[in-house]
1. Identify the structure, out of P, Q, R, from whose coordinates distance in nm of label points 7 Å out along Cα→Cβ at positions 39 and 55 was calculated to give 0.6.
2. Given a value of -5500 for helix-only ellipticity at 222 nm (-39500 (n - 2.57) for each DSSP H run of 4 or more, over all residues; to 500), calculated from one of P, Q, R, which structure does it belong to?
3. Using mean projected area of the Cα convex hull in nm², for residues 87-142 alone, single out the structure from P, Q, R with the greatest value.
Structure P
Amino acid sequence: MIGIDFGGKPILITGGLGAIAEHIVRKLVMAGATVILVDIRSEEQAQQTLGAWQIPSSSYLYFSADVTDSSMLGHVIEESFERFPGLDTVLGHAGGCGLHPFATTSEAEYERIFLFNYFAQTYLARAVLAQWMDRKIPGHLIFTSSYVARVPHTQVPSYASAKAALENFARCLALEYASAGIRVNAISPGNVAAGSSLKVFDKDPAYREFVLRVSPMGKRNSPEAIGDAFVFLCSPLASEVNGQVLSVDFGIGVGYRL
């Protein structure tokens with residue numbers, strides 16, 4: 001039997017209090033990791049949420065920060081490395097949106113969605129990669145993408161475009177930093193029965209029909225399965241995986257069913 005034991009290994013995750021993040025955090029902590037959580041919610045809200053998730057206070061460090069503020073995020077990364085000098089695994093998980101058809105989405109809102117889902121990830125990467133290069137740490141950066149990066153949907157143009165850009169960005173970084181031993185990968189969930197996807201699926205018949213139609217198996221992903229994928233990529237079992245997008249989507253990326 002193959003087991004994964006992180007043995008207190010520090011792992012940083014942005015968007016750490018989200019609906020899918022709950023299952024990533026739970027799985028990582030169950031495997032023995034110490035998680036450094038970054039989210040926009042207050043520390044008091046974080047304590048309440050993590051208490052409800054039954055995450056021991058000894059297993060996490062929390063930072064309240066807006067990931068779209070590069071300066072604020074940079075300070076968080078600096079402090080994280082001061083606390084955990086050997087930090088070598090970082091998850092860029094923050095992101096998400098509701099439905100926003102292009103015709104009815106303002107220019108400012110379109111840019112806000114793209115900023116949150118793409119540029120905020122570049123801010124994280126810039127801060128983390130600088131630390132790894134200075135400290136000569138062969139780190140592993142993992143982004144959260146989405147199946148809509150490759151399966152277009154009419155009502156999420158900014159989000160889908162941001163995720164497509166993020167996947168190519170991950171591949172570019174994987175090539176650029178390979179000589180330093182740094183790896184960059186992404187996980188691409190299908191439609192997950194949690195968070196904003198769950199709300200939209202439940203209230204929008206057209207979106208629900210689309211989701212079930214493009215899934216070859218006619219199923220949605222569980223958030224637990226996404227947590228398992230992150231545990232795998234964070235573990236030594238994935239030590240030779242680089243520049244890849246791991247799709248956990250019941251085969252949506254294969255193509256539409258006829």
Structure Q
Amino acid sequence: MRLLLTNDDGVYAEGLQELRHALEAAGEHEVFVVAPERERSAASHAITLHKPLYVHRVKIYDSETPTWSVSGTPADCVKMAVQALLDRPPDLILSGINRGANLGMDVLYSGTVSAAIEGVILGLPAVAVSLATFSDADYTFAARFTVDLVRQVQRDGLPGGTLLNVNIPALEEGQIAGIAATRLGLRYYDDKFHPRRDPRGREYYWLAGQVRHGKEEPDTDVGALEQNLISITPLHLRLTDTEMLGRMSEWVAVLEPRYVRE
């Protein structure tokens with residue numbers, strides 16, 4: 001398969017490079033890397049419209065894999081790769097391995113997940129992978145697991161419009177309790193804006209905060225990680241609330257007569 005690797009931690013990020021190395025070692029795929037020139041965590045699905053995008057060919061010292069850095073967002077990288085840089089589309093997009101989990105409503109902010117979503121928008125299957133730690137990250141096992149997951153995707157495929165969001169506990173291989181197919185859980189933050197002043201005396205704010213911990217249902221991605229399970233969550237682009245859609249006819253019946261005359 002032709003694989004496109006990207007991320008939101010930047011083209012030189014350890015997680016991406018460890019995954020690239022593991023795929024090269026497996027020797028089963030044609031691999032390309034197109035990733036942001038710098039960290040773009042929490043970029044969500046932003047794309048660059050009002051300034052130019054700069055693309056540079058990058059040489060990784062131990063690799064012959066074609067690699068480009070892009071001055072834009074993770075979504076920009078996928079669009080650029082598919083529509084401008086590669087001579088033909090990849091068969092699968094891999095986004096990650098991200099530093100830190102992407103659970104629950106994190107997927108709405110995550111550049112990692114948004115890169116995979118962009119792939120799905122372009123009609124390509126995609127997988128986003130995250131390692132659930134921000135310190136002392138060892139991506140070796142996560143990369144090996146991802147290589148095996150790619151083989152599974154190659155065998156069985158993914159439905160159109162669907163991507164996989166994978167979260168891997170930052171544990172030794174022998175401590176992993178298993179693998180769970182999950183739904184999105186709930187993950188809230190206690191956000192705080194810290195006021196500060198720059199050297200010229202102008203006030204600015206720095207967003208910080210902590211995850212609000214609570215007991216999560218075990219069949220969710222959050223609950224799976226609490227049980228030391230690898231979480232695999234299928235996500236779809238359909239955002240329509242079908243339950244509410246059924247009730248909207250009542251609203252239409254009230255509103256429409258005010259604006260439509262027989």
Structure R
Amino acid sequence: MRVRWYGTASIVIETNLTKIIFDPFVPLRYSKVDTRLEDYDGFDSIVVTHGHFDHISSIPDIVSRNVGVKIYCTKTPYNTLRRRGISEEHLIKISPNDVLNIGDIKITVYKSKHAVLQGSLTSYLLKGRTYRYIKNVPYILSENNKCPEANETVLFWVEADGKKVAIMGSMNLAKDVVYPTGCDLLVLPYVGYRDNLAHAKPIIQRLKPKKIMLDHWDDTFPPITIEVDTTKVKKEYEGNIDIITPNYKEDVEV
């Protein structure tokens with residue numbers, strides 16, 4: 001099993017038989033992330049952790065280029081994508097506790113939670129960078145209103161080639177769920193809080209991964225995003241857990 005990061009929460013899982021993209025998103029203008037629409041060509045399936053715009057807004061354009069692709073998502077992003085013209089033949093509605101068998105990849109769906117963002121969207125915009133990236137602001141405001149999360153964030157437990165990968169869409173877990181532990185790789189969105197390390201530590205303790213790959217820490221849709229400092233979390237687990245800050249589109253062996 002190979003894992004690649006395409007920026008923000010966009011993760012590719014690939015075996016010799018199957019290619020799946022999780023939460024595909026084409027970065028907005030001014031981003032340093034060089035992920036393009038054509039990078040999402042040729043995938044068998046799209047799997048969605050939740051319905052926020054940076055997880056689903058690029059999907060209609062991807063579908064227009066990949067006529068046979070299937071999209072697995074919960075009810076709210078399903079409805080959002082239907083409103084955006086994606087036909088039912090492309091969409092498969094999923095729920096927690098479902099088990100998906102996509103090619104030779106098995107995915108178990110677990111209820112999860114979204115990070116509790118500290119401050120409103122407006123407060124994120126009222127910063128010094130906003131004027132520089134002002135052309136992105138109308139799109140972000142519009143898409144944020146049209147793409148609700150609706151408390152439907154899920155965690156995916158992915159199994160293939162004898163390996164196990166846990167993919168989170170946001171840095172939070174549901175308190176009432178018993179999650180499997182000991183995955184070979186945890187894909188951890190390292191963003192959402194003023195003190196990201198403080199919120200990452202109980203998640204790592206709970207899931208007990210062998211290795212961690214950080215995502216969602218990059219500046220994909222300025223001015224809302226900034227590049228998050230990952231040095232503290234690496235120092236915290238140095239010598240105990242290998243924490244990877246991946247390069248874009250490069251394979252990470254599980």
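Values in this text are rule-based calculations from the coordinates and carry no lab data. Keep in mind the model is a prediction, meaning the values are calculated, not measured. Cβ atoms are built from the backbone, for glycine too; each structure is taken alone.
1. Comparing all candidates, it corresponds to P.
2. Only structure R yields this read-out.
3. Numbers: P: 4.3; Q: 4.7; R: 7.1.
Result for mean projected area of the Cα convex hull in nm², for residues 87-142 alone over P, Q, R: largest is R.
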